[in-house]
Structure 1
Amino acid sequence: MVSTFLAGLLPDCQGELYVYANSRDVLDGCTGWNGGDAQDHVHPEDCWGLRRGRTYEFGEAEIGFRCGHVDDGTLSYVCFPLLAHGETIGLLHLRVRPGRDPASFRDSRRLGQLCAEQVSMAIANVRMRDELQDQSIRDALTGLFNRRHLLEALRRILSRASKTDRPVALLSIDIDHFKTFNDTFGHDAGDMVLRAVGEVLERSTDGDEVACRHGGEEFIVLLPDTDIPDALYRAETLRERIQGINLRYGDKSLPSVTASIGIALAPMDGTMPQDLMRAADDALYAAKAAGRNQAMLTSLVGIDKETLPSTAATSARSCSRAVPGEVAADRERP
């Protein structure tokens with residue numbers, strides 16, 4: 001939108017727009033117009049406008065300092081720092097367009113200043129909207145998605161899976177004896193455990209896979225296009241990675257972290273979000289009743305356990321032994 005409108009509003013100017021990256025150590029080139037070609041990156045110290053914190057004009061005075069991001073052949077240009085809410089968020093760079101009257105470029109500077117003010121507010125508003133959106137779907141402690149986003153993603157993925165006839169796995173993960181961490185070492189240590197588990201889940205998911213903090217010490221991982229053997233293997237891999245977490249709180253090493261995991265699959269265990277989550281919870285309760293620190297599946301219909309990966313086969317055999325009768329009956333299939 002900026003390039004489209006400023007190309008018409010400032011026909012005698014070439015322009016480029018740069019916006020600060022999240023790291024705040026470099027500006028990313030966003031767009032150019034009327035022949036302007038934005039560089040991929042510009043460092044703040046290369047621009048006198050950004051260094052001084054106000055509009056910088058080059059070419060009017062007898063002595064001037066050229067910005068590092070401008071070609072030596074440019075005789076006249078203006079750099080407008082984009083300011084909003086007391087913060088510099090980017091840079092609007094304008095220079096005379098080849099073949100145009102330099103006097104017309106000078107007349108365009110006032111309009112360029114007004115455009116810079118409007119662009120800065122627009123960028124700030126978009127960023128604020130994105131931050132608010134991110135806060136509404138992210139858990140503040142772990143950075144994982146929250147329950148709200150989980151339900152939306154689960155409905156979307158189940159709807160797509162019903163059309164493609166592909167399975168969907170849902171892993172319900174609960175940290176074992178988490179109350180002990182809080183009671184023994186304090187809530188700060190408990191928060192460390194939650195963040196560490198969240199990091200493991202985030203590193204272990206990609207693409208359309210979704211890792212969420214469902215609440216308290218319970219997490220959910222949503223795995224599209226995942227069948228029973230793969231679901232068992234992924235659950236065991238996550239369980240082992242969580243068990244491998246090493247944490248220190250102050251001068252003390254925290255006890256080993258373990259997790260129990262319940263596994264449900266659509267469409268076998270349900271095609272509605274609430275049904276699939278309930279089935280995963282049933283398997284989770286079974287894993288805890290069997291001694292914790294293991295993965296449980298609600299059912300193993302038509303699967304030869306000996307053909308599963310070694311870790312998955314161990315889990316499958318354990319599941320067959322440990323699922324309580326009422327849970328197994330609920331999952332009975334013809």
Structure 2
Amino acid sequence: MSDVEWHSVALAPIVLVQGTETLIADRAVQRLRGLAREADPSVAVHDLSGEAARPGALAQVASPSLFGEPRLVIVPELQSAPDALVLELLDYVKAPADDVTLVLVHRGGNRGKKLLDALKKAGVPRVDASPVKRAGDKQTFVAAEFARAERRIRPEALVALVDAFGTDLAELAAISRQLIEDTTPDPGTPPAQVTLEDVHALTAGRVESTAFAVADAAIAGKEQEALQLLQQAQLAGADPVPIVAAIASKMRSLAKVSAPGSTPRSLGMPDWMLRNLSREAKSWNDRTLARAIEAIARADHEVKGAGRDPHWSVQRMVMEICRARRAR
């Protein structure tokens with residue numbers, strides 16, 4: 001079994017789409033539908049789900065057609081398929097029909113393991129639709145979205161976009177498309193790189209975006225700027241808990257790159273991000289990092305119920321981070 005990306009998967013007798021990331025799984029299926037119709041507009045599309053997944057259904061739709069048109073057969077919920085259909089599929093894998101592309105979508109779980117093992121042994125192409133969790137992988141995802149649109153985005157803008165919308169891949173994809181559309185110039189004018197200012201214009205008001213802006217200013221020791229950004233967030237009604245969480249995330253990344261022998265592979269981040277963080281880390285040492293992390297830990301404890309004034313706890317944390325940075 002060979003893994004392929006959703007955007008490069010091709011028609012084949014059998015294709016497996018496996019994983020719980022709905023966006024990637026759906027995109028893979030949509031691509032295969034498009035390729036099938038592009039190859040032959042007369043393609044017959046069959047969806048074997050619900051009542052359509054009755055015993056004998058696969059044999060019926062995969063049998064040679066009287067008119068000889070190709071067929072695209074989709075099993076969208078393989079992990080929930082009836083036992084009778086799974087048994088049919090086990091036999092089908094041994095001798096796939098001509099002029100048929102069978103797309104099996106398995107959205108997670110252990111059910112159907114015997115069939116998955118048979119598909120692996122048969123070497124069918126597989127689209128890995130596993131959840132995209134690491135920030136570095138999300139940044140790679142966004143970069144690919146822009147590359148497919150023949151657009152470029154600056155590294156710092158890429159980071160800011162993932163910081164603001166990285167909790168949900170579908171939302172991240174949608175906002176990337178919106179940003180591409182919003183920054184597309186009139187015909188005949190070459191598009192410029194998407195900048196950090198473009199991202200900030202789009203993400204203004206989001207707690208995550210504001211919190212990471214506060215973190216960037218505090219890590220740079222810009223106390224006045226950090227406090228002004230924090231005040232704007234608090235006046236807009238931002239909850240102190242996600243603000244502290246975002247700042248903690250940035251400080252953890254800074255601490256990681258400060259460790260001896262850190263590499264992009266070991267940290268799970270792109271080369272350019274490691275270089276940028278490493279430049280910032282030169283203004284810190286173990287003592288000042290520890291002081292800042294202690295301030296974040298105390299604020300985290302207080303905003304979750306241990307303190308009387310969560311807003312003051314966050315403000316004090318920002319001031320202590322800035323002063324730790326300047327104390328080096």
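Nothing in this text is a laboratory measurement; each read-out follows from the coordinates by a stated rule. The model shown is predicted, which means the values in this text are computed figures rather than measured ones. Cβ atoms are built from the backbone, for glycine too; each structure is taken alone.
Source structure of the calculated read-out (helix-only ellipticity at 222 nm (-39500 (n - 2.57) for each DSSP H run of 4 or more, over all residues; to 500), -13500) within 1, 2: 1. If you line up 1, 2 by relative contact order in percent (Cα under 8 Å, 6 or more apart), the top spot, with the largest value, goes to 2. Work out which structure the value 18.2 belongs to, where mean count of other Cβ atoms within 10 Å over residues 19-26 was derived from one of 1, 2. The read-out comes from structure 2.
Given a value of 144 for volume of the Cα convex hull per residue in Å³, for residues 59-162 alone, point me to the structure among 1, 2 it was derived from. Going label by label, the one that fits is 2. A value of 4.2 was computed for distance in nm of label points 7 Å out along Cα→Cβ at positions 75 and 211; which of 1, 2 is the source structure? Label of the source structure: 2.
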